[in-house]
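> Each structure below is given as structure tokens.
No value in this document is a laboratory result; all are computed from the given coordinates. This is a predicted model, so every value here is computed, not measured. Cβ atoms are built from the backbone, for glycine too; each structure is taken alone.
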Structure P
Amino acid sequence: MESQKTYTVDAALKKMERYCSYQERCHKEVTQKLYTMRMIPEAIDHIVVKLMQDNFLNEERYAKAFVSGKFRIKKWGKQRLTRELRQKDIGKTLITMALQTISDAEYLQAFHALAEKKAESIKETSTLKKKKKLADYLSYRGWESHLVYDKVNEVF
């Protein structure tokens with residue numbers, strides 16, 4: 001059974017190197033994974049430091065990859081991206097730096113395309129309900145409220 005297995009520090013380090021090579025990870029994910037592998041805090045610290053030295057673990061790279069992926073694929077707005085990165089214990093400076101990788105033009109273009117597409121798919125007769133559905137949808141995805149309300153009033 002996986003949870004009963006114990007690891008040496010070297011074996012755990014190798015496992016974490018593979019874990020980090022597969023996909024960008026943040027410190028919190030790696031630490032949680034090591035806890036589930038039943039590693040002691042001293043070993044966890046040693047492994048995290050080693051992963052950082054060998055460039056398997058890099059918070060800046062993680063934040064940029066996260067922002068770019070979630071923005072392009074899931075069409076998340078800056079507020080949602082910020083919230084999700086904060087939950088992963090990423091610092092304010094790194095979040096700001098990662099968000100700057102999205103150009104304003106690209107950001108607004110994605111927002112308008114998403115809003116138009118969603119607006120067309122809403123099958124509601126009441127204009128008020130249509131507006132609410134679109135506003136809720138865009139807000140949940142983390143788009144700024146001023147953009148959301150301007151768009152809602154523009155579309156309906």
Structure Q
Amino acid sequence: METREKFLNFNLGASDTAVISLQNITEVLQVPLPEICGVPQMPSSVLGIYNWRGEMLWLVDLEAMLGYPPISQGSNLLSKMMAIVLENKGKYLGLLVRQLIDIEWLDIQQMKPPTTELFYPKISPFLQGYFINDSEDMIFNLDAITIIQAPMWGIHN
């Protein structure tokens with residue numbers, strides 16, 4: 001049985017790496033920051049709404065959501081950010097990330113279960129587990145569906 005899956009690999013924080021399974025990714029796009037409409041009374045990790053293919057796409061600062069310093073406050077703020085569009089059962093959510101690395105095959109049988117001592121409390125609910133790569137670094141495997149369904153959004157579209 002084939003246990004390898006394709007994952008999108010990207011930077012998280014200054015030194016971490018994370019992956020999300022391609023099964024839940026619809027598109028990756030560049031979002032010009034001035035085109036994001038802020039929405040009041042939302043968690044600080046929610047940057048606002050972006051017009052995507054004629055639909056309203058909620059955009060979230062993934063780093064802020066997971067307990068890292070917000071990307072959106074960095075001094076090196078880019079005028080365009082990369083957004084990963086997740087989809088589950090017709091619901092979409094855009095995750096803004098610092099930098100995409102590439103797409104890679106990972107063997108899900110090599111995934112280790114998340115242990116609470118290893119991770120920030122904020123990141124644990126969204127982890128499926130982690131991989132150790134050839135250079136002995138930990139790669140967080142984020143659970144796209146849990147992220148989309150996170151109660152913090154209170155967004156019902």
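> Matching task: 2.7 is the computed value of distance in nm of label points 7 Å out along Cα→Cβ at positions 23 and 39. Pick the structure from P, Q.
Label of the source structure: Q.
> Now for a different question. Of structures P, Q, which gives 1.4 when distance in nm of label points 7 Å out along Cα→Cβ at positions 31 and 47 is computed from the coordinates? Walk me through the numbers on the way to the answer.
Values: P: 1.4; Q: 0.5.
Answer by label: P.
> Ranked by distance in nm of label points 7 Å out along Cα→Cβ at positions 71 and 127, which of P, Q sits at the highest value?
P
> Ok, one more. One of P, Q was used to compute distance in nm of label points 7 Å out along Cα→Cβ at positions 15 and 143, and the answer was 2.8. Which one was it?
Matching structure: Q.
> helix-only ellipticity at 222 nm (-39500 (n - 2.57) for each DSSP H run of 4 or more, over all residues; to 500) computed as -1000: which structure among P, Q? Could the numbers behind the result be given before it?
On the way: P: -23000; Q: -1000.
Comparing all candidates, it corresponds to Q.
> With relative contact order in percent (Cα under 8 Å, 6 or more apart) derived from the coordinates and found to be 28, which of P, Q does the value describe?
Q
> Shifting gears a bit: One of P, Q was used to compute log10 I(q)/I(0) by the Debye sum over Cα atoms at q = 0.12, 0.13, 0.21 Å⁻¹, and the answer was -0.64, -0.70, -1.21. Which one was it?
P
> When you work out distance in nm of label points 7 Å out along Cα→Cβ at positions 119 and 135 for each of the structures P, Q, which one comes out largest?
Q
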